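**Q** Next up: the structures, one after another.
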Structure I
Amino acid sequence: MGKLERNYDLSTLRHSAAHILAKALKNIYGHDKVKLGIGPAIEDGFYYDVELPERISQEDLKKIEKEMRKIVEKDEPFYKKEVSKKEAREIFKNDPYKLELIDEIEGDTVSLYYLGDDFVDLCKGPHVPSSKHVRHFKLLNVAGAYWRGDSRRPQLQRIYGTAFFTEKELKDYLRKLEEAKKRDHRKLGRELKLFEIFEEEAGPGLVFYLPKGAIIRSEMEKYLEKEHEKRGYQKVYIPHIMRVDLWKTSGHYDFYRENMFFVPIVEHEEGEVLGNKDVPLTKEEIDKAAWYAVKPMNCPGHILIYKNEVRSYKDLPIKFYEFGTVYRYEKSGSLHGLLRVRGFTQDDAHIICTPEQVEEEVKKVVKMAFDVLKTFGFEDFEVYISTRPEKYVGTDEMWNLAENSLKKALEDLGVEYKIDEGGGAFYGPKIDIKVKDCLGRKWQCSTVQFDFNLPERFDMTYVDKDGEKKRPYMIHRAILGSFERFFGLLIEHYAGLFPLWLAPIQVRVIPISEKFVDYAKEITKKLKEAGIRVDLDDRDLKVGKKIREAELEKIPYMVIVGQKEQEEKTISVRSKKKGQLGNLKLEEFIEMLKKEIENKEK
């Protein structure tokens, strides 16, 4: 094929690839047997949700790809046709999912796109001129997906693929995917003994930090505690379960209860608690139970602390923070390692302030987010402001002030941002900060979220300088998002080779034979005394095997000692990142480590 003129974008190319995929499926499995759902372009490619007469495997994707290439080679045209809803229903009379979509379309006509003369899809378009424009594509994997994301609806098969303008772009992307597989936090987490999820024994989506992972988590927390304290935040702790009535006041019971865990507590006449007995509760007991909810969020608890005493304008802003563990019922099919779990810890904070303080407080949060994320090794950010949706609480004046404060804060800091028009929650606008990892993948981290709902529901007030009670502004704020998700991001970003300040084992000492174990123990003791996380490998194994194992464990530094080192009172230092550093005095090495740790070098 010769060079093609291009007057369409990548999203159009990928959406056209989805149509070619759908046609290939009908060609292979039968036009009447394949029921089509939807096939949109997505950020890194496209997918199509389909009902097929059989389950397809990864191996089947090669066969489907081959059929897609035949369609590309035929250079079949894409063309649009407007038809009445009645005609559309006749065309898709055997496609229940398309019929459902047709019923939801406003107006009397619908838009169809043909690919050649024997394939038609319900579609607004646009598309590329013909199939030959989709030359560089790859089917990636297949997964289950409920129709319209509803677990009560039929489960379809979702086939994922990607497409690019050039072969080079496609190959580069596939190389990134291979690299991403090597960096998968679930794989590395198990290999490096960082965390585990005991799904059968303890339940899905519940994370257990193993000793090495716990060290990293602890270092993250210690660093963040210092960052909060120097910025005027006050640490609080709240219970993990609270009465259901509290969640009715907050609105979570009405709008979020499907994602919450509940505990019935039944009291005997003498006051004995029977709610946790092994036998099932009777209907009578359930009816009279005092119901508690396991917290899905921390905000109501922080509000109770605020309301515990009368607050003056002189007290504001008040900034409560907590590394608060919350529990949410996520569907089993959506759980994914550390990235989607049922129990997780937010680096949560709530800022309660006057309207005049809002802009400055937002600015401080954004600056803190950038400082913290850069310390963890991220330099590339995408920032979004989500504005007022169609349905919202609060006055227009409050929304205008909040949205303008978000924009002004970012502009004053020289931060470029995009507007997500109407993307705010019903209770307030927000800033979202996404980071790009070393593979260019975007991860949602920091959020600055206004809330006009909870201050009203909980009747939060402060006494102004004129002696009147006024409603404060409330800002929800998280920097990392959750420790679990951010830990998963760190594992993949660094491929398990953490910066020295986070590494669970910073140095491994290896004597080259049994004769030098005592000297190695002396070195180990001095490193420990200097505050370095160090271990000693004094096993009776060949030194090469010990070095290989330390490499696989991604330990930043190895100290190897033998005859020469013992006689000269030196150490031979090997860096995982820089290779052999030669012979050093121990004091010199300790000074180097302390400097690297203190500066939190990447």
Structure II
Amino acid sequence: MKLLHIYIVVFFSLINTSCKGAELNISTVAPTNTITPTFSNMTINTDKSAYKPGAEVTFTMDISPLTAGAKVRYKYLNTVIAESEIVSGTWKWITPATDFKGYIAEIYATTNNVETIYATIGIDVSSDWKKFPRYGFLSKFGQLSDDNMNAVMSNLNRYHINGIQFYDWHNKHHMPLPVSGNMPASSWKDIANRDIYFSTVEKYINLAHSYSMKAMFYNLVYGAWKNADADGVKKEWYIYTDNTQANIDFFALNSPFISNLYFLDPGNVEWQNYMKEGVKNVYKYLNFDGFHMDQVGDRGTRYKYDGSAENLATSFKSFIDAIKTSAPEKYNVMNAVTQYGQPGIAASTSDFLYSEVWNPTENYNDLVNIIKQNNMLSSNTKNTVLAAYMNYDKANNVGYFNTSSILLTNAVIFSFGGAHLELGEHMLCKEYFPNNNLTMKDDLKQSLVNYYDFLVAYQNLLRDGGTFNTVTVSSTDSKISISTWPATQGKVAVFGKKYDNSQVIHFINFTNSTTQQWRDKDGIQVMPALVKDAKLLLTTDKIVKKMWIATPDIAGGASRTLNFAQSGNKVSFILPELRYWDMVVVEY
């Protein structure tokens, strides 16, 4: 039978399941059943980060290196849904009518039965970003050139970032936008004494919207500057370190910061009403799409003005819900620092869950536990974004990010259904977002493009339902040493996610990892050794119809069909290659 492409192979017929006790001959599965196509890794772009169902996508690409007859095929998971020949460097595609789906476009050509994939790109068809949030940030709002801002936002669009946190864009925390005589100020100081320009904030919002990104304004839910009484903030609204109203709780900030941050009771109705007016003022003059709410974590024993104990963790829900009533059409999301207050936040009108990760959440499995906890707290209705700052100690000095630590951490976060707040004008390395001591090397920049394409293309397997489960996979040769999740140094960690008619199996390669700490503070992680043609055995009580593989590390995330042989409850297959992360899908 003629092959359509060199890596698509006719399935072996299933061995009759009646021969349950027969020994499975793994040699019947040829290692060449998923020959990796040549991958050119050319630059390709779409005009937006996400699209509504039935919307038009515009692709751009330099096609001069393409072979004559090059085509583009559009896939949903491993199924080709449309295909056409490429005749120019700009072309269009109308997205399918179904909402909340991820697709991949593969540009390819076949010469003498050898396939070359020139480029791939993910396409998110979602009418609402909160379903699959991919959060980025902005942190610099001085007098920037249009070219500078355009370059930043174009870059974030290539990573499919669909929401932007505007970090420290505001003036006073208790009065974020200065207004005089019904006119917003043209510029102001942020708490770090930096100049912020209204025009820059406004242009960035407009640019975000041009790429179908949502613009979220950052602020604390309970912060005030010194002398806030002059702006109408009352002493009865603060929280105190004692029950005699003698000492307001505060966070000390040294020069160049303008003020300490003094803390108020988020559950105080009068404070909520005060902040409602401030939020309305922001929306009146700036077309933000929502409010990114911040906190600073557990403050220990604190008191209200009346001397009663303050339970900050339970006060956040009422603040979030109160803000929602004042602007019901806007989005709200709140940072749960080390999961502090997350049960109440998850039960509130927050649109997705956001967790800033600190000690003692140090190992890869700890990241997974946060995502799973958030799933449980929201009854699997709200996806998770992790603010997890990489190479933290290395960032005390100027240098480069460790590519391997970033990719391994993202492999863990993405495979378990989370997203990673990490991309803005630069990559994040510290909780103070303007810190840009560390730079991405070119290999990391390109690899991250592939990872975010993968996150979008396969979002319906990664972030859209399913049930995590343990799969029984074993190795029948010495090329790979497997352990079920949690991750183990020196092993390939395996876990599954079960859907009605399919089983997803993730392989994450810790074979020669130097640390199990996801943050990799000093940047010591090493690239995993490439595993090729590992012979594996899956135990399942179902009849397998099809198997396929996709990985962000090979061929730009393009899916490829796997050959397999089944005898009774044993299925043999060959993992063609594994660098950081492979996803194998078994269809029944």
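**Q** Identify which of structures I, II gives the largest calculated value of Cα Rg over 2.2 N^0.38 Å, for residues 403-458 alone.
**A** On the way: I: 1.33; II: 1.13.
Structure I gives the largest value of Cα Rg over 2.2 N^0.38 Å, for residues 403-458 alone among I, II.
**Q** Using mean count of other Cβ atoms within 10 Å over residues 131-138, single out the structure from I, II with the greatest value. Display every interim value, and only then the final one.
**A** Numbers: I: 21.2; II: 24.8.
Top value of mean count of other Cβ atoms within 10 Å over residues 131-138 goes to structure II.
**Q** The value -6000 for helix-only ellipticity at 222 nm (-39500 (n - 2.57) for each DSSP H run of 4 or more, over all residues; to 500) was derived from one model only; which of I, II is it? Please report the intermediate quantities before stating the final value.
**A** Working: I: -11000; II: -6000.
So the calculation was done on II.
**Q** In terms of relative contact order in percent (Cα under 8 Å, 6 or more apart), which of structures I, II is highest? The partial results should precede the final answer.
**A** Working: I: 10; II: 15.
Top value of relative contact order in percent (Cα under 8 Å, 6 or more apart) goes to structure II.
**Q** For which of I, II does percent of Cα pairs over 16 Å apart, for residues 147-194 alone, calculated from the coordinates, equal 56? Intermediate results must be reported in sequence, preceding the final value.
**A** On the way: I: 64; II: 56.
Checking each candidate, the match is II.
**Q** Among I, II, considering only distance in nm of label points 7 Å out along Cα→Cβ at positions 299 and 363, which has the greatest calculated value? Could the numbers behind the result be given before it?
**A** Working: I: 2.5; II: 3.4.
Largest one: structure II.
**Q** Out of I, II, choose the structure whose coordinates give semi-axes √(5λ) of the Cα gyration tensor in Å equal to 46, 27, 21 when calculated. Spell out each step's value before the answer.
**A** Details: I: 46, 39, 26; II: 46, 27, 21.
The read-out was computed on structure II.
The numbers here are math on the coordinates, done by the rules we state, and not lab data. Since the structure is predicted, the reported quantities are computational estimates derived from the model, not experimental observations. Cβ atoms are built from the backbone, for glycine too; each structure is taken alone.
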